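The next part holds the structures, each set out as structure tokens.
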Structure P
């Protein structure tokens, strides 16, 4: 009887493991939220991402935890805010204290096969094989990545699996801006009449943070756009959208493999990006700045059996720390102590646009190649932006009526109460996660008494 009981428990455990969903996480590098035709953008065509949106749930208010590849990915795979664990800049190494608590390790310990293909960037571009819980099935290279993933998906799987598919594009827009050859092939130069027009928020708001222009001037290698003409920006946008379409074509191959192998019944497919791109808004290219085009990213979740297909939800999501918590939730992995995120699994499965999730999300930045820092508090109605220095370092926008961020409400007394509320949120968050001050004996949040941050 004792042996029978043990067998029953073991059998129950095996059944439970097989019933847990597979997870496929597909993400691009540097794709802003509206760079999809399913988001209503007429300047590009993304039929395969659109397939995921039609079959899944799309969040319109998803934000990266940090608008730079290494820090953003650090949040995804450690569950911590980058500055809290020393991952604020590209090239940072995951600290020893988190080496055994990375997402792949936790999910593998929960009984999953964990495999990774494509760009890693923590800090190596290729993930070391059999480290961080993942088997490396393909190098950092968009060419051939889909085929390697298709081969894996076509296997006979005895355990649930967690597959990460990490594309480099549309990141090649960085090389384009520097007039360099693109790693996966150049794009034909069209007549200017075939290029998208300038965005509605091409101009800067009159009270834009001046530190942003200072960063552009002091880091030509990253932002070689100070002398761009309107025609240059239109060409930039044309190339950017073609690079998104390149990634979309590769993603289509993986979706076809999911179809062919009949994996929809018990698979969660998540599509997102590590951060966005300025795409000419406010005449900005690349990342780091806290403009909406840079921090608002795509997030589409297709549930098993395509439940809640086609829904669009407004809840605030962090695709870094909340992604980590959600994968732990779906796979039954143990959420580590101190991890910061909140699972969005229940929100997706219920599909109720009125169901609250969280009052705000936080995005933090340290500019690429610089010490300049900044933070975002995105609440349901407003977006508060704070940089650590410079004139007009506080920005405050009405996200219901000014998504293009053209009117800085921090300059208007009528919004002082709401402004202070968001300052308080940021202050509390900094204390909770022990976020370092920009300088010794300097308090970053305006209007507050000096507080100590280690």
Structure Q
């Protein structure tokens, strides 16, 4: 530090000081306050600085801009910093500690003001790899804000049940708040409300184990008596199952549907007992006609499950495969070319020209139409899965067999660890229940085509 560059700082001298052309910065030093300097850069910025020594090493700190720091305050700060050096304390450590304290305070403030919606979105993305696609979509739909264009049909999406809680802070999820939320939705949508509560409960347990959310949600908030009393008691829909005497009428109506893809899809739901999304996602690469098997996505098994392909369903799928290979009319191909599209056979077994992803989205409307024409009572698509499980008892199929075919989670220790049924064993029972269902429906089970493996029982 040159003594020739020391002056008495005044407003006029500070204003007049500039950085010479060709240099990146220049300095002036105050003669009355040791260590206090003025730095001017080539960009025109000016700031007060402090320079001193600690343990034989020079240090330099920026105090602040000359526009924000009056001269007197800058001198006072320089003296304070010099006192720290005299005490053997490094001002940089103090500044670092202040910065860390600020960051901690900022994080804690953000943590305490964390809303349920923010935490929920983080939870969903972190847990997604461990969930099935269906389970993931439940979390998305039940917490969606709404107002977005629908994927299927016209109009905008409606807010999910959990959307009411999105603006609330986590510490506001008290037992009374949750019970009030349940009460608002239970009467209108009890089944959905019960599902939403189960997902919320799992989220709260997860949050209690995460450092960034730990301690924010009130303890045992979902275990209070008021919350337990508010949770709707949901039971299976009464009558949502095909009776034995209704099979013939149902098959006649469904087989008469004009769309063979929808007709096969509905019959496939009844014959396999699969969930509607599992069967809708079936690709031709998942169908093995030679060894008579289907590999379908599974809610429980991450890699899917393989079930037998029964003779009647095999015949229906072969017909669909032939239909899938037929190119559209020349007029349709011309229209596709105008849009820059090239026709190719669909990868989906149950394809759809109107859906966004090319596979069947929802056959509920067609099913309702068939039921109305046949004068049959209301039956959901999930009711067809329930029907399969119920009809299996007519042939005294072991419960473990039907559970494995339907993709139910093993309910007993023996089923979970000691039962490894080969496909042939499943096939013997699956062919048997298909034959019984078709017989009751007035349809003959076809013989196996030549080249198709697997014994029919």
Structure R
């Protein structure tokens, strides 16, 4: 299969979206917006070098939101036949007429829409066939199994995907996009004395040349797995905790939720009164960059058609902004600021694009060398967060740190604290990599509660 020859066409999707909007307006809606998304993907899995599965998927989905004054309703659907479209429009119209009024609903005022859209490269199909995907998966598996002590493969995979989208609204929005994705990875198992441990590694990118080498991914997965064999519990107590860069982005996710406009408008955030105040140490900068070339979260405008820009959400430790869409901005009596996300048939959400914590000056190894009794966290399980207070806890596994060295693997421990305190005391290492839409270097917090044996 050649992804390049069969790529979803944004132009044809735009015609469908235009037709949906026009139908809603013709049936009396005061305003309307429509969006269509088409995706294609292929994933190949191997185990012990044998082909296990080849899965291909294709979908085309549409969404329509209509307004009658301050009443709104939306539908999402995948039946794009003439009857399917007609029924979806009728359903949206009927639901909107019966909906309760919402004083904050409505499309963005036309004067706020972006007048220019940067051209961001996001589409570069590899054109890999299923056989080539299988070869990539085998390469990753071979490297992982070459690590001494790895006993079996859980799965090795490689995948490609393409997405096209189009969105229109009666206030003047008309946007199209085309994106590609590629990736491969492996999960392997190591056994000792009847106990088994597993770990993984993977890489994904918009274009092939930004993928990490298959040998590097496989070796990393094998070494991570071997390092987990023979875990112990560690004594409970307060100690320094280092969070590996694989798990450290969880803190950025918690920050994003806490400064989301809808949360602030409802008053359910531990940061609700912190705008313009120092929340982190003055050495901390957290940047969102929607226009990064080939970025996994890049977008030329936000989901409502507003201009967006590179911004320091945290600048020298100070919280500079909320993440606003138009409904939350109206509720807070502020202007929307480019963080809206579109959902098919639903009200806009909010999200950052390419978010990262700037790297510090010290290596993770040097930071660990200064720790006498601590723990390195390499995996987290289902964090628990009280959004009103910032109280946070998470089950973890990782490695004990003793006298500046990583010693035995640990599991079944709990790390807990308050995010206001954690944010204020975190220190980033210098190992930042831009491997996803949310990225962070490893992070050290000098004193956290660790629950163990």
Relative contact order in percent (Cα under 8 Å, 6 or more apart) computed as 11: which structure among P, Q, R? Q
Can you spot which of P, Q, R the value 76, 56, 40 was calculated from, given it is Cα extents along the principal axes in Å? P
If helix-only ellipticity at 222 nm (-39500 (n - 2.57) for each DSSP H run of 4 or more, over all residues; to 500) computes to -14000, which of P, Q, R did it come from? Q
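Values quoted throughout were computed directly from the atomic coordinates according to the rules given, and no laboratory measurement underlies them. Predicted, not measured: the structure shown is a model, and the values here were computed from it.
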